[in-house]
1. Could you figure out which one of 1, 2 the value -11500 for helix-only ellipticity at 222 nm (-39500 (n - 2.57) for each DSSP H run of 4 or more, over all residues; to 500) was computed from?
2. Which structure, out of 1, 2, was semi-axes √(5λ) of the Cα gyration tensor in Å derived from, given a value of 50, 26, 21?
3. Supply the structure label, taken from 1, 2, corresponding to semi-axes √(5λ) of the Cα gyration tensor in Å, for residues 50-393 alone with the calculated value 57, 30, 16.
4. Which structure, out of 1, 2, was FRET efficiency 1/(1 + (r/R0)^6) of positions 178 and 594 (r between Cβ atoms, R0 = 30 Å, to 0.05) calculated from, if the result is 0.85?
5. For mean projected area of the Cα convex hull in nm², for residues 338-585 alone, the calculated result is 21.6, so let me know which of 1, 2 that is.
6. The value 0.05 for FRET efficiency 1/(1 + (r/R0)^6) of positions 274 and 554 (r between Cβ atoms, R0 = 35 Å, to 0.05) was derived from one model only; which of 1, 2 is it?
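Laboratory data are not the source of any read-out in this text; all were calculated from the coordinates shown. All values reported here derive from a predicted model rather than from experimental measurement. Cβ atoms are built from the backbone, for glycine too; each structure is taken alone.
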Structure 1
Amino acid sequence: MISLDLQPAPPRDRQVSITEPKRGGTAEFPVTDIPGLHFSTQISCPAGRTRLIGISKPVGTSKQNNDTLWAAFLTFNVRSIAPLLASKSAASSHIIQTSGGMHTAAFSVPEGLLDFSMEDAKTFFSGPRKPVQPQAWLESSGIKPSPGATATHAKGVLTIVNTPDNVERVASLIDDALHHRPRTAAFTLHTLQAPAAFLRDLAHRTSATADDAAMLAAVEAAVTRGEARFIDTHFLATKPASITTHESIREHAYLSRFGTDAKGQPQLTFAMRPVGSILKLDPVVDTNGRMLQIKLEHELHSAPPEQRREQFRDPASSKPFEMPVVDFHSSRTVTDIPMTSGGTRLISLNRPTSHTEGDVLWATFMKYELVSHLPKVEPPPLEKKKADPADPKAWNTRVYHLPPDFTASGGDTAEGAAMDGNKLVQRFLEGAGALFPEGASVSYTLAANTMIVRNTNENLAIVDAYVESITKLSPKIVACTMHVLQGPGPMLRRIAAQAANKSEHRSEFDEMLAAIKAGSVQSLNTSRIKTKSGTRATARQIVEHASITGVSINDRGEPVFEQKMREVGLRFEFEPTVGADGVTMELTLSPEFHTAEPFEHREHIIDTQGRRLEFPLTDYFTTKLTTGITIPDGSARLLSLYKPTGKPEFEKEDILQAIFITCDLLRAGE
């Protein structure tokens, strides 16, 4: 079923007059003529075939009276979006057949995956350990050593030489282990401009392929040759089944309504329209964990708002007046598509409106990766020369850092409430089994949450164990730091491509920090805030900017302006929830950053009395993100990548901005 509307020519404005019969007054106002073609039909079309939908005169154009016709065709294809094979979803970089019937395969295996799949969570998180050897992991999974078989794991790559059957089993084991870890979906959208003939031919040649990676690569190669260019780029991460929105926009204020009240005084209404790039994603993973169903809404403006003035005549007074009106140029895509991790899709191919660069098209591609998260594996401590055992009866003094709520852990009995801090703390330690012979002491400082204990070594060992146990159980503090960085588009797109299929982005973040020192990347802002698990936190670095939001005329004919304060700068809001494993966090985040100073543009109306009423309107340039992610303790993460708005260089040069976060779990005393 097809419904196709085409406008062969731009709209045409003309003035019309209507005489009001009761008073004889004349109203004059503009009307718009919109030439158009419409086809609505229902057809059957086999996959890979093309159908002629309709033929029409190009009404409204200069060729309308010539022997010229327009024809609309539909090419139809069915694409099989099958789940990737286990070896592909486990990110095998290559499988090579070697001599003796053995295969060599390399798999992307994050650090800690082998350890975690062999041990239960309690054992895994108990502390530092020696990394699990790949061969031990294979044997624990039932894959016995074969003559000539090898297995090595280094820098996140597991390389094995084994029989073809065992290679398939290893791929399935890796895939299953990743499937049961918390995951994040990473999306990258690129919009590129290229000659229309080039893109039409490329789309036709690749229309039946199940993936559009080859088409994207061809357009990127055209960029390298100077025959195409990037228009927009988005990178964002979100949890599956979590709606995510991202905007990089100009909040354009304009006059949306102008009229008069019963006394003939002007009445004005203002509105705001986002202009730029707007993205909304709602991804859901299917039951087998291999395919993602993505609801997508994408809006991209191809030109700044265009203002024109319209002429009117009031029928009551027969006097003219005028007001500004605004045209917006945008393309909008709404779709619901399935994708597999590592896939690329052509989301839209369209001609941008109000464009003067010749016969060009815009192509928007989306890439998707499903990333599993693993906590960091703590390396075993360096072996030290064993010291002579201390005399258990010898005396010593130690300082301990305690949780902030330490004194509340012993209950709120009347007896405990009546004790001073030192005696109360000593009672806790005695309850844990420590003895306090004559000469032993406890000194507790509430303000610093520190405790100084003098006792024998054997009793101090009991105190050590007690403090360690309550520290592990104490509420954890989450510290999150947000960095806003700006750099060349090619570099930041490469950084995003490297990070897309990884859980830990520390190396990409370190590369950006090194580029800041070298001067090729700018650090625009940094914000750090701490909060408890389950508690929302907000940090603001803002200027309260006043702008006009309403204009009216009072009884004396004087203009009255309404103002509203708007926060301009950086706003960082997040809420963490520490997972059951104690090291993985679920974050909901809502950062907002203004990419340029507010822009004030002056508008005016001429009312029926011939008076010119002039007023300022303010546009704001912002990037906003609403998302939820999973992140292990101590990780760095590329949160979003976007094209900023509001400065001439952003339009003339290939510049992108990125938001990185680092997130750490802090315990008592840290």
Structure 2
Amino acid sequence: MQEYFVARVRAVEHAANQRRAALKSKSDALAYVKSVRERIQQCFGPWPEKTPLNPRVTGVVERDAYRIEKVILESRPGFPVTANLYVPKGRKMPLPGVVGTCGHSTNGKAAEAYQSFAQALARMGYVTLIFDPIGQGERLQYADENLKSRIGPGVAEHLHAGKQQYLVGEFFGAWRAWDGIRALDYLLTRPEVDPKQVGVTGNSGGGTMTTWLAGVEQRWRMAAPACFVTTFRRNMENELPADTEQCPPRALALGLDHSDFLAALAPKPVIILAKEKDYFDARGSEEAFARLQRLYKLLGAEKNVALHIGPTYHGYTQENREAMYRWFNHVTRISDAQTEPSLTIEKDETLWCTPRGQVCDLKPRTVFSFTWEKSRALAPRRGAVSGSALKNAVADVLKLPRGSGAPEYRILRPLSGRKYPAKHTACYAVETEPGIQAVVYRLSDEPLMSRPPCGIERAVLYVSHMSADAELREEPLIAELLKAEPKSAFYTCDVRGSGESQPDTCGHRTFLSNYGSDYFYSAHSLMLDWPYLGQKTHDVLRVLDWLRHVGHKEIHLAAKGRGALAATFAALFVEEVAQITLKNALTSYAAIAESEDYNWPLSTLLPGVLVRFDLPDCYRALEAKKLRQIEPWGPDAGGADAGRKSA
């Protein structure tokens, strides 16, 4: 799986590099900038309507050279953003402004590194607004009675809210970027700010947002993303997972890379701040810089782009902050400071905008409440979907290609000693596309070391939940099917990324963790515009093609859990599937979208599915194929998986 995805991402990068290399003139460069802006909009848009910010200042902290205003604004109706506005004292207004975006700090804007750059910029003469990200600081979305996140702050909340949003056609990264756009809107309402001199900076997750904001908002005068900008290829090759907001849907399919989001701001001044010892690969930072350097040179603004690589580990440490100060000062001429001034780090409570440090006390809307509301609104719009309209919708959402002809397959060495419910087992690797094999077991009472025997018209194909090997020994449904159909040929199937092909690339035994490999490949699949579940469904379809070509004319398709989703979709398209049995199949995608807690991983979810159809539409269509449902699972997946730590 790892090498398959590496090859896919390398191919995207190669094509994009060829496109960049073809730029020869200023007009070519301008056309490229226009193109990346348009493609970025396809990932992030459409944007919501701008509604009243309803800003209010809940307190002021007076310091010697600046004051800190505690601001609450609404980026969406009823959706509060907590922020600190650092306003210099004793300066002639208006002054340059900066929006600060935070990385994955539990205390958000109060983290020492983020207080540090906000204070320092204020001392140098910048009006600086730094705001809490969703799920951090004062903006927990899943706060318990003790005002702690019951999901886990930062990464866990981002993934939990973000995965669910895909179902209704939303992208968590766009929500995060929208907060930044509205923060800029507020900053520009302040008379202290020069609207022609506004910049954006942030580190790690804030470096992500700085990069995305450069791509989607043209009002910035300058940008300084820290500890994020590299290349998608380096992240893929280095087995580096990222949050949902860091994986823009369709970005790779559209030929975009990190550098392109900064190119969208060209020829305005941009500095990439990287670290030599960071897990965001500095080689990729250099590659991104080289691309931008060439583009800016064609635009006649080569001096407007720079790269600084600090010597230490990941973080907005002083040496990188000082590189940002020097860059912004070079652009604005507001200060000639080269180093960071003396700072005083405030206690978290001093910077709170809310009485107890959490917006939940204000009874606000949450990300989940918007997802729930949109799911409810989509149901009557799409209505019941059936017939060819359903097939078209499923094929579109899953991005299903259709193979043709008999798939190639390998006959692997026979298995022994696995205690399967048959005397013998043959093993086949069915090539569903170049580089991908679905692993198929054929149970047999007689030794079988060659191709499947002809002459048996009916076959049973069982698609595993997690592992055909384990389920052959433990799953009661398999024993039941074998007893009920003793004369049918019996097969099991592991599709890509499960069972025999389950990867473990992102950490040992972390397959279903927040940053495990199941999530890792699912997120990259969305950037490649082919959902992981669409790929798995394609595998089932090709195995069904294979069964037909080896002589089976009638197929009973059975599956469990995650495998039931791919089996459901495949059964809609294959005439030879005469019967279908599903155990622990998901009841509906709407049930997940409308439940604050759910356990289904990203690999089972489909972007925008509820705009087009839902699983009950598929189940109704399969009633004609003798559909049998056993113990369906709701949003909690029967409690069978790793809960909120699922991928």
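1. It must be structure 2, since only it matches.
2. Clearly, the read-out refers to 2.
3. The read-out comes from structure 1.
4. The structure behind it is 2.
5. Label of the source structure: 2.
6. Only one of 1, 2 returns 0.05 for FRET efficiency 1/(1 + (r/R0)^6) of positions 274 and 554 (r between Cβ atoms, R0 = 35 Å, to 0.05), namely 2.
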